[in-house]
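Following this line, the structures themselves.
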Structure P
Amino acid sequence: MRHLTATLKTIAASWLLTVALIAAGLAIGPNLPPGPYLHGPGLAGQIIALDGVFYRSIATTGYHWNPAVGTKLGHGQNLAFFPAFPLILAALARLTPLTPALNAAASLILGLAGTAAFARLAKITSPPKQARLATLCFAAWPAITFFVMGYPAGLINLCAANCLFHAIQRRPLRAALWCGLGTAAAPQLVFIAFAFCLDLARSWLKTRPTPRAALTTIATGALSIWGLLAFMAYQEVTFRDPFAFLAAQHGFADLPSFLPHLRRLVSPAWYLFPLTYTHLAFTLALHHAGPPDRLRQNFVLAAQLLLTLLTIILTAAGIVRAATTARHPIIPLASFCLLLGYLWYVATGTFQMLCGPRMLFPAFALFLLLGATSRPRALLVFLSALSIASTAVIAAGYGII
């Protein structure tokens, strides 16, 4: 009972922290100099931005796909986005009008649910003090901004944390069901599903590797991507192409051919781009080379790139630490698969190292590492300041990806 009460207190504290940081950012944002992406109507309309607009369009008008246009860079269509979160929004729209405020509230509630799921996972993977700090760091992570931007970040965290929790508790069926739901929400869970399948295979080899057990393992592994398989079946029926969502990705990003791509992945110089871009942002500002709002947006992009570089470094450090100290190998394995997937599909593509804090949110080895810090107050202040700033600049009309 004492441990349950402590966990509930941690969850309550983390929820209050997240809501307070987001509220502070939303209060500060309208008082900042306006950015180049100021729209509306109202604050709620302003913060449902970028990918959030596409998720909203799926919920209200369904999927649209024209392969003649949608495969061209800069002409992205909403088929590139996964259906789980839009289905939740569509269900809400049947009960009440789907206003931007309701849209933001739905993603925030899922974000808080994901934090609670992480707190339960941290409890069984770390000592009590470290688990509490890891959860508070999770609640203050700068990507909480996306909890009110109409993104499925919270749903992704919820599915990932529950999948890993049940996998550690040796409940593979429940883990597979949660992971499968996550693969209908975002690509990140596909990489976690791969780690889950590897862990299933490891467990099969450690026990009696009978053919019947092998079939059970294969079936459970297939179940871990049931959401993605359902999405592909829908595309086959509707668009006569189960892989249309992959073609739709080309409307948003472009990847080089294999060998140049591989060189980028292993090139140290490629990962110095955030420093180069930051220098460029300062140079342009000093020479007043452009409209003031665009120059300020350059600094916002530079901050995102630097934060992503820091996130990659910390995630890698967390994976190494978890691999050597964790009792549960699936935690570092899932984080490694997610990090590698991010580096290959995003960091070495069109968007360089943007999106990192959000896309690496379910890399839980990162937060277990933060939970072991000797300077908890300084760390929480730092993360909280970043979260407030991220939310504020979105409310002011700047682009956070």
Structure Q
Amino acid sequence: MEPFLIGDLKFAMKKNLIILAFGFIILGCTSERKYEERFTLSAGSDLVIPLKEYSRNLSFCTQFLKHQSTFYLAVLNDKNNSIEFYDIEKKVLKSCIKIETEGENALFNITGFFAKSPDSVFAITSMPKMIGLVDSDGHVLKKISYDIDKSGRHTVPTLALGRYRAVFKDSIIFLSQEYRMHSTNGLLTDSAQMSSFVCVMVNVNTGECVSPELTYPDVLLGRDVSGMEIMRTQGYNGDFIYLFGALDSLYLTSDHLKFISLPLEINYKVILEKEHWKYLFDLENGIRANVEYDELNDIMYDHFRECYYILIRQREENLPKETDFLMKFIYPHCMVLILDKNLHYLGEVYLPDNHYSCQMMFIAPEGLYISEDHPDNPDFDEDFMRFRLFKLKKL
């Protein structure tokens, strides 16, 4: 009986090894795609709007809004210190607020805005730190300084454009704050973290300015945050979702007092820049190094479909020396990650290079619009503002 038992044992071991090997093969095949794609963005019709002589088809601050049954796209034109309102349905420039730049109530170098209507806009400047209520004629009716909060602390706001767009809620304008940690060579220390407030809130009725106590996440302690950018949006149930450029996680807060951390669910392997300070005085190599890493570029909430779109600039390696790196940032090569209202994976979409201008995107009832005004797009025409409609489609 002994020889039989030994042979039987060898057979069983061989069988188990085969099963184990198949298991590793299956795991290896599925590890590259951890999440199942259930939705995508399907390209549809285009939106083409003729431009006036003074208008441009590139802006770093836009807002989609509805006023009296009309849908508008509001666009900051920094060239002439104005905010233009385009009627989406009629595809025309409906009105333009040219903000006064002279006199006691002048506002210039507008870095962001929030439009209540085509007749009433909160314009935001960073130097000086000011919010102005502007009427349809460009007159500044009211100015609010947000330089110092009610605790006597100087604010450190970022530009209120693009990924840093201002959020307006219940008479409060929310602005982001970023800290470069120059005194510690970019490293976030324990003491610095205690004062790295992520947000400043300005009450447009009372003028009160408050820095909530929420600071940079603990996981950033001891890390280089000198080049880290912060994105934020107000999403499902009014919660604020933050993205910190050095972290591949999402940070959710309902009260700006504490964060809930959630992993970024994505199949694409995101590689983020970890060291920026060493390039502080080496701009050329710093820009090249930055392009060779992925970058979390923006986060937008689609309240019509209760989902999020996260824009990720994809890394590009081994680019020739004569590459125009500035163009790589103005017109980034991006992909779109789609998450549901609970920040779980739905799908990811890879956009073709040299076709879309991902600085200009907006969400409308029919879907997500992405600008096609990339200079290398064969159909590019500076006399028009063109968008492609993408509809959320179940697979």
Structure R
Amino acid sequence: MFCAISLLLVLWLSFFLEPIQSKYGHLVIIVLFATLSFIIFTNRAIAKAAFSEKTDIFLWAYILMVTIGVFFAQNRQIAVNQYINYAIPIPVTYYLFKNGFPLVKRKDRFFLIISYAAGLVALYAVLEYVFQRNPLYEYFVTNIYYKYYLFVKHRPMATQFVPQVLGTYLATCAPAAYYFVSKSGNMRGRIFWVAWSILIFIGVIVAQRGAVVCLTASSLFYFGMKNRKVLLAFCMLIFVLLVVFYFARAGSLRQLGIGGFSEKDIYKNRIKRTITAVKMVKDYPVLGFGLYHYKLFFDKYDKSRLAYLLKTPENMFLMIACETGLFSLVFFILFLALLLKKSFIHVKLKLANHEIALVLLSGFMSILVSMVEYDALYWTVPFYFFWIYCGILSSVCISN
């Protein structure tokens, strides 16, 4: 049962568009909760070990602070709606994969699905970039970002609605493709997976500059732990691309060059948003001003005349601090720190399923880096991949 649900969830996240995901989000939560309940009932020993882990206390402390904050939110109705879509799926998804993944006999099949799906999405993104068209947003679903990103910024969206989410998704899935390069038993298989990895890499390049940073970080970690020779080759490739893109004619590609990453306006804007967030936290340090309230309070602290959709701190950690308070942020970071520490030790000591842990940890780093760039966890795909990876990592490394 878990295998079927996890397969459907990955396909849902990969190929269904954000408006559809939001529309049927409650149904997905119900299905995941029902699956979790069934697994707990039929596998009590595994469930007991999963729920008794002490490090999860910080996760529950984070959820508790978010829950308390709903009662003190400036607009309770908005906070309740966001709570249902954000806070409730966290323990459901986390514990579903923490309890369910140990039941999977062929664990590499999970990564096989992720790899194939990511490659297909990357191919669609490349075709969208080349032909400057996306039929999904022209005939089936309205996308208010479509014309701006594709025709002004020249960034594809594929099935992920905006380039930022597309880039995060591909960068998060890329280490799964790396995994099969070394696992392939013959040269033909290795060539295929190298080509598939390159396809995903190209998809990241055309998607968004921040995603390239995410993929670079996760790839450096993966190859650094797996193969130092490949790490050196990857570093040389990144350096060559930085130089090549510096001379690119297309503005979207030129931003990936040395000059693009050294633009002062990028960092000035982020510093400005950080200052705004600090002002907000000073006024609402304990519980924040409520879930999904940042946009409502933005004009009070920042006089920039921005469109409603652009009113974000461009940083998920700052978003958590502003909307749910400093204690909430501290508990969230402590949970992540302990999980990352445990996972890194597991990979470093090459314990059972360490290669799986390495893939997850590398992909997880992509999401963490993207969280510094935008409010990633407020988008369906990064949100679910984040907690799926957390759950599986905790499951794989549960003995440490």
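Only the coordinates and a few stated rules stand behind these numbers; no lab work does. What you see is a predicted model; the values in this text were computed from it and never measured. Cβ atoms are built from the backbone, for glycine too; each structure is taken alone.
With distance in nm of label points 7 Å out along Cα→Cβ at positions 77 and 197 computed per structure, which member of P, Q, R shows the largest figure? Before the final figure, lay out the partial values.
On the way: P: 2.8; Q: 3.7; R: 5.2.
Largest value of distance in nm of label points 7 Å out along Cα→Cβ at positions 77 and 197: R.
State the single structure among P, Q, R that was used to calculate mean count of other Cβ atoms within 10 Å over residues 181-188, giving 15.8. Show your work: numbers first, answer last.
On the way: P: 24.8; Q: 15.8; R: 11.5.
Of the structures listed, the value fits Q.
Computing relative contact order in percent (Cα under 8 Å, 6 or more apart) gives 16 for which of P, Q, R?
Numbers: P: 27; Q: 16; R: 24.
Source structure for this number: Q.
A value of 61, 37, 25 was derived for Cα extents along the principal axes in Å, for residues 165-308 alone; which structure in P, Q, R was it taken from? Don't skip to the end; give the middle numbers.
Numbers: P: 70, 40, 32; Q: 45, 37, 25; R: 61, 37, 25.
It traces back to R.
A value of 27.5 was derived for mean count of other Cβ atoms within 10 Å over residues 149-156; which structure in P, Q, R was it taken from? Can you show the working numbers first?
Working: P: 27.5; Q: 12.9; R: 18.2.
Structure of origin is P.
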